[in-house]
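Please treat every number below as a calculation from the coordinates, not as lab data. What you see is a predicted model; the values in this text were computed from it and never measured. Cβ atoms are built from the backbone, for glycine too; each structure is taken alone.
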Structure P
Amino acid sequence: MHIDNVSSVSEVIKLMKLWILRHSLDWQTFAMEQTVVRALEIQNSRDFGQSMEKVLLFLKSSINQLSLIDPANSNNPIEIQKKTRRAIEQEANRSFDALKNGDWKSIVW
């Protein structure tokens, strides 16, 4: 079920893994994947730049109040610590600004 859940956004998830590594974030992969799915649930775009922009915008505006549930087990909430949420929000703000300036190097490379 998890594979089916993330398959449509797998390339963006790869970019997000680079983003997490580049910005030294302590964010569990499963939580990140489910967040990306949520951020892109109504977008069907093959434009990865546009998708990253949408994910970063979602992170900077929604990460602090986001609640996630394991798609394979609705009794299993996916936790993201408050400290991690703040770090993600800060990096998403910086990266979103860099994206608007076309500075992909500081975002994922």
Structure Q
Amino acid sequence: MDAKTWDQINQLRGWLDDNAGEQTEQERRLLRVLKIGEEFGEVSEALHGALGANPRKGQSHTWLDVRKELADVAVTTLVALATLDPEGQETFDTRLQYVVDRVLTS
């Protein structure tokens, strides 16, 4: 992932930090991780809607909606990582390389 992306992730993290109110550091970390679950729920809802899987709602979403929600999950996850780890970019890059090596050398 390029430096511009991580700059933007850190800008979002900074904005959230500045607007977190009276949260403790521990609460801030917890809430950022829990936000990933909320975003995943939105992907699930969009997927059900794109498939028309809920008879009561019908086809309420598109595959574009699913893609947008997946991007939201990725952004939220990276913001949480940046919140927990000042070296989040390095941690992410190292872990990605580990996963790629493990999968592609199997």
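For the structures shown (P, Q), distance in nm of label points 7 Å out along Cα→Cβ at positions 16 and 64 is largest in Q.
To which of P, Q does the computed value 32, 13, 8 (semi-axes √(5λ) of the Cα gyration tensor in Å, for residues 8-71 alone) belong? Matching structure: Q.
When helix-only ellipticity at 222 nm (-39500 (n - 2.57) for each DSSP H run of 4 or more, over all residues; to 500) is calculated, the result is -18000; to which of the structures P, Q does this value belong? Answer for the origin of the read-out: P. Looking at Cα Rg over 2.2 N^0.38 Å over structures P, Q, structure Q comes out largest.
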